[in-house]
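Computed from the coordinates by the stated procedures, all read-outs in this text should not be read as laboratory data. Since this is a predicted model, take the numbers as computed values, not measurements. Cβ atoms are built from the backbone, for glycine too; each structure is taken alone.
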Structure I
């Protein structure tokens, strides 16, 4: 800790499933910082224990109050270096960490990104869809009417989309996507990089049938080819 100048926030990408996907630089940063800001301490501890790293953890998630932001800011102003991680993958992307980064930037913090695993790039690699560009959307609204309106707007742009969705809404999302985009090609991935990872490829209607046969479990990343 350096009391003469503020610390640095390292935005550290972590594995999306397989803990061996951590980068050497990410491990070095996690070992060197004074504390780690994470969504769920239980999830982050699994990674830290795997690599025998012991650090003070500060929980920051979508329901965290402004007082937590101020606490983290005080820690950095005192000269401590902090690592920001999400539960999996690259922080800040469809992730509450974006609020923290914006707050610290306004207060003059030094921000250093540490790239690594990304569910977006992983699903695109395995999708079988040829592309030179894509549009990342992330999570749409959990409200059916609003989600449908958003999909209706998106259908007017000829591009490949990447979405995130929960197991509770994945079939409803795909049914709405089918209604808006029609019988386009897509890919839905679950449990990526884990033991039971699976990719459903084909027209959206076929993907719905395959998923309903297999059963719904896990978080999903979806590619829709609307070109």
Structure II
């Protein structure tokens, strides 16, 4: 099967938060609920948004200045996750254009799946509710490692029965590109996502830079 400009491509794997779905508002609301319980004012979404791809770690760092290793971090993380679980379906939706791109991949005979650092406790019900399961969903606790380790991406390729070299990984964080390259996959940076606060996405070394979801099929020569 010859697929556009990528003749060896058989599957496209995606990060979840900030790539397929916009979950920043629900993540921010969970953090602000914790601030409210401590009589602290809410922080604006714009302050939380760049950290959306880092989940609890990003939200707690912004809301309370807590980082892993702090004596209170684990208790705060559990409290955050319990809050988030009650509201993670409230406003989270796929980014505009995502569903059309997935349909285009399927029409071209390509498989697709999700590889996220979000724990299965959240990733599986969320992708199911939004119809984003694809052919494989690998969470942050599916393997012993999280991205930027390549293990989750390699597990997704295994589940699809594919050589990693026949996969493209799309993500909105530098660790996604690092993980994809370590797994032997081509990589694409999703510039519509959260992007983090460190290295500009143009400098991540991704094979493709995507300004918006609709750029994916074009970059693959399928639109």
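Details
- With respect to mean count of other Cβ atoms within 10 Å over residues 36-43, the largest value across structures I, II is given by I.
- Structures I, II, by mean projected area of the Cα convex hull in nm²: label with the highest value: I
- With distance in nm of label points 7 Å out along Cα→Cβ at positions 84 and 116 computed over the structures I, II, the top value is the one for I, the highest of the group.
- Highest-scoring entry among I, II, by Rg/Rh (Cα atoms, Kirkwood Rh), for residues 92-203 alone, is I.
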